[in-house]
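Trainee: Listed below are the structures to be examined.
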Structure I
Amino acid sequence: MDEVKGLPGRVRILICDDHRILTDTLRAVVQEDPGLELLGRPVHSPDEAVQLAAHFHPDVVLMDVEFKGQMSGIEATRQIKSQAPDTHVVVMTAHEDEHLLVEAVEAGASGFLRKTEGVDEFLAAVKAAAGGEMLIDPGVLARLLPLVAKEREARRDAQALLELLTDREREVLDLLAEGLRNDDIGSRLFISPQTAQTHVRNILGKLGVHSKLEAVAFAVRNGAVRV
């Protein structure tokens, strides 16, 4: 990591994207602007971005959404906002996936920046984000707000269903997420395969799903199981 200078009056920026051509371009753009300061080199791992943001508390983090084989930019945004609440995270997107944008809003993102934006728009957006402005088109915002409300209601409903599960059923659900069959679950929990099957059947009924795979997907999507 390059030395962090911390020059007064400059907007301190951390860039996280695994496309090196893009990060090299953004780095050059930032270094040419006297009002901006790059927090070391761009990083290509969301885990590293979370660690650096927690330690240095940059003014703005430019965060990609998808990283191959790593945590998503959405989850990284959530963790950054948890550890550095004053840092503004701007999600960089190649396209407007409304579901993805809703997740970013829920994670605490200050707004969105299209990767197709020009240099002037990019610089203005970064400075606006540092000043606490929302970076989102009013038309997109109008579409997103009802979706955010709907997503929150869906999560509340999902949590209510998950709370119906007993401790034993949650253990069984965790083992299903490991790919275990009823016989293996029975052996792990010292119960009969028939009892394991009964627990699975109860889980499916309480969650309103039709298969083990659907139950695991439901649990992962709603944070009850981590993979």
Structure II
Amino acid sequence: MPGSTTYDGYCARVVSPVLEAGGISVSFGDTVALADVGITLEPGRKVAVMGPSGCGKSTLLHTLCGVIRPDAGHVLLDGTDLTRLSERQRSRTRLEHFGVVFQFGDLVPELSLVENVALPLELLGRDRRTARGTAMDLLDELGIAGVADSRAGTVSGGQAQRAAVARALVHRPKVVLADEPTGALDSISAERVLDAMLRLTERIGAALLVVTHDNVVASQLDTLITMRDGRIADALVQL
């Protein structure tokens, strides 16, 4: 499997991709959403995907994590082709190895923030006390421990989105996918959410892909991919 070369002191080492997609095509009826798209994500790599509305950005994100099964192509997670797995197997793979952040958080409004963040760990079999302890530590680090017991539907948008980031990363996923994670926030809240996401993904060495319309967000990531009409139009390494 191809990888990129990085340099550690005087020694070159090859980093194998954690997620690799090739030849991805997706259509909805007569509408082509993705046409022969390929993308590679390595551990620790931070990628921004930009482009006009309707260009296929969100469809790409949902295909990479197995929500959408493509009409053609492959999506390899550490060598396992997600397109060949059953729906149940793909759901389990998402739970174990992916963290996803949506524009509006998509927290369970009836649950508290700490209950929302602990949920992935409990679904993975952790006992409730341990899961909530880990979740509480993360909420404390993100500066929202004071509202940890508040229902998700009662806190501010910025607080809810930081909790959504915590929920996406609490189980230490291999890949984090974010769809307009700061799109509904004011500039101060957006900066806090982005800082939290970058800091936590860097700590666990996860690959990060962020779909965004915000140039400020994109400028803080390693690579900028531009999409147009279901295809990748350009890719720029920003380091």
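Trainee: When helix-only ellipticity at 222 nm (-39500 (n - 2.57) for each DSSP H run of 4 or more, over all residues; to 500) is computed for each of I, II, which one produces -17500?
Mentor: Considering all the candidates, the number was obtained from I.
Trainee: Comparing I, II, where is relative contact order in percent (Cα under 8 Å, 6 or more apart) highest?
Mentor: Once relative contact order in percent (Cα under 8 Å, 6 or more apart) is tallied for I, II, the winner is II.
Trainee: Using the calculated result 1.4 for distance in nm of label points 7 Å out along Cα→Cβ at positions 33 and 65, pick out the matching structure from I, II.
Mentor: II
Trainee: For the read-out Rg and Dmax of the Cα atoms in Å, a value of 17.7, 53 was computed from one structure; give its label from I, II.
Mentor: Value 17.7, 53 for Rg and Dmax of the Cα atoms in Å corresponds to II out of I, II.
Trainee: Hey, another quick one. Can you say which of I, II returns 2.5 when distance in nm of label points 7 Å out along Cα→Cβ at positions 89 and 217 is computed?
Mentor: I
Trainee: Oh, and also: Out of I, II, which structure matches 25, 11, 5 when semi-axes √(5λ) of the Cα gyration tensor in Å, for residues 153-192 alone is calculated?
Mentor: I
Read the figures in this text as sums done on the coordinates, not as results from a lab. None of these values were measured; they are calculated from a predicted model. Cβ atoms are built from the backbone, for glycine too; each structure is taken alone.
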